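Below: a set of structures, written as C-alpha cells.
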Structure I
C-alpha cells in the first residue's frame, strides 16, 4: 500500500507528506496524523521518514483511519531549518490541510513530536485527542547549552543554513516554550495516551508519569512498555497499543 511521497508548499518551503489511500467505495474515516521525532545521529535527518509510510499503512489497516505523515522542516527532505516554532507552524499547517468537517483528527507524536502534538492540541479544539510516545515533560534540559544543542542539530542535518539561527538563546527558548505539562493540562476533557519504554535511555520514564499526572480533566491511559527503548515506532507492542487506543476512541 505504500505510495509515493507528495510535495506541498508549506509555511517556509516544500514539505514532504504521505497519506494512506482510502479503499475504493469507502468514505474517508477519521484522520490520524503522525508527528515524527527529532533526528539525533549524524546525517539522520535524511532518513527520518524512511519507515513512516509502512507504519501509516499498518495503522490505517488496523484502525480504519486515514493516516497522514508530514516531514517537518529540515527533516526527511523537507525544506527549511529546524526550530520549535517552525515545527509547530508546519504541524498546524498540515492539520489545517487535513481536518474534516467532523473535526475528527487525532495526533500521535514520537519524542519531540509528542511535545509538539500536545502544544498544538492545547490551542486547537479540532484535535480530538493526543497520543504522546516517548515524549519529554520538559525541554529545558535539552537546550541548557544552546550551542551544543545547535551543533547536534547541524550534525543530524535538520539545520543546514549557514548562520541559522541568528539568536541562539531565542531558538532555545522556543523549545522550552512548548511546555508539555501545561499543554496536557489545557486538553480539557480530550483523551490522552502516554506511552514510554521502561528502558528509554534518552527520556526518563518519570516524564511519562509527569505527563499523565498533569491531566486535570480528560481520560488518561498511561502505558510503560517493559524493556522498550526510545525508538517506540519500531516496537510492535507500541504500534498495537496505539492502534487499539485509537479504535476505542472512535
Structure II
C-alpha cells in the first residue's frame, strides 16, 4: 500500500520565532491524533536547525524536509546548501523541481537529475514536482509537458531508486491564482503520471506516492484525496495556518 503524505511547503515565509510557534501549534493539534498519514514540514533553510531540534527534543510526530538543495556535493559554491548539510540537520525529504524554482531560477532537468541522485544517495527522499502552466493546459499540451518532465529526470533512475521517490503534481495555473483543479482533473493527471512511470518501471509505479499540489485546502481536500491515485498533498499557503494544515491531514 502506498504511503499517505501531507507536506507543508512554507516557501519564503515566517521568521524563526513564527516558525517555532507554528510547529508548537502542530504539536498540540497532533498530540492525541491517530493517523497513518506522514506529516512533513519544509521550512526555510534558516529555520532547519532549530525546528529539527524542536521536533526531535519533543518527540513531535512530524518529519522535516528542505525546499531545495545544491546540485553539487560540496565545494566553492557560494550561497548553496548541500544534501549532506541538510541530512546533518535531520531533514528526511527535499523538494526538487518546484514550479517556482523552474520558472524563477531557471532549474533545468539536467540540474534536477544531479540533485535527485544526490538526495537518494544520502538516503533521503526527493519530492519531485511536475506540472503545466495555464497556456500549456489551454493548448492541450498538459500531458505532453508532464510526460517530458518525468522522462527527462525519473527515467534516468533505476527501479530500486524510483521506490524512494515521491512525485508531486502541481497544476501551475492553480497555484495562487484562485483557480483550483477539480478532483476529476487531479485524478486524471495523477493516473496519467502513474501510467507514464509504469511504461518505464512497470509495477514500481504502484508504489510511488503522487501528491496534489494545487491550492489544496480543508474545503476541497476530502474530495481530492478520495481519488484512487491521489496519495496526499504538497500544501503551500494552507500549511502556514496550523488548523488548516491539520484539517487537510484529517481529510483522509
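Readers should treat all values here as calculations from the given coordinates under stated rules, not as data from a laboratory. Just so we're clear, the structure is a prediction, and the values are computed from it rather than from any experiment. Cβ atoms are built from the backbone, for glycine too; each structure is taken alone.
Looking just at distance in nm of label points 7 Å out along Cα→Cβ at positions 14 and 30, which of the labels I, II belongs to the structure with the highest value? Comparing I, II by distance in nm of label points 7 Å out along Cα→Cβ at positions 14 and 30, the maximum is at I.
One of I, II was used to compute helix-only ellipticity at 222 nm (-39500 (n - 2.57) for each DSSP H run of 4 or more, over all residues; to 500), and the answer was -10500. Which one was it?
Numbers: I: -10500; II: -12500.
It was calculated from structure I.
Each of structures I, II was scored by mean count of other Cβ atoms within 10 Å over residues 54-61; the highest score is held by I.
One of I, II was used to compute relative contact order in percent (Cα under 8 Å, 6 or more apart), and the answer was 22. Which one was it? The correct label is II.
Of the structures labelled I, II, which one yields 14.5 when mean count of other Cβ atoms within 10 Å over residues 78-85 is computed from its coordinates? The correct label is II.
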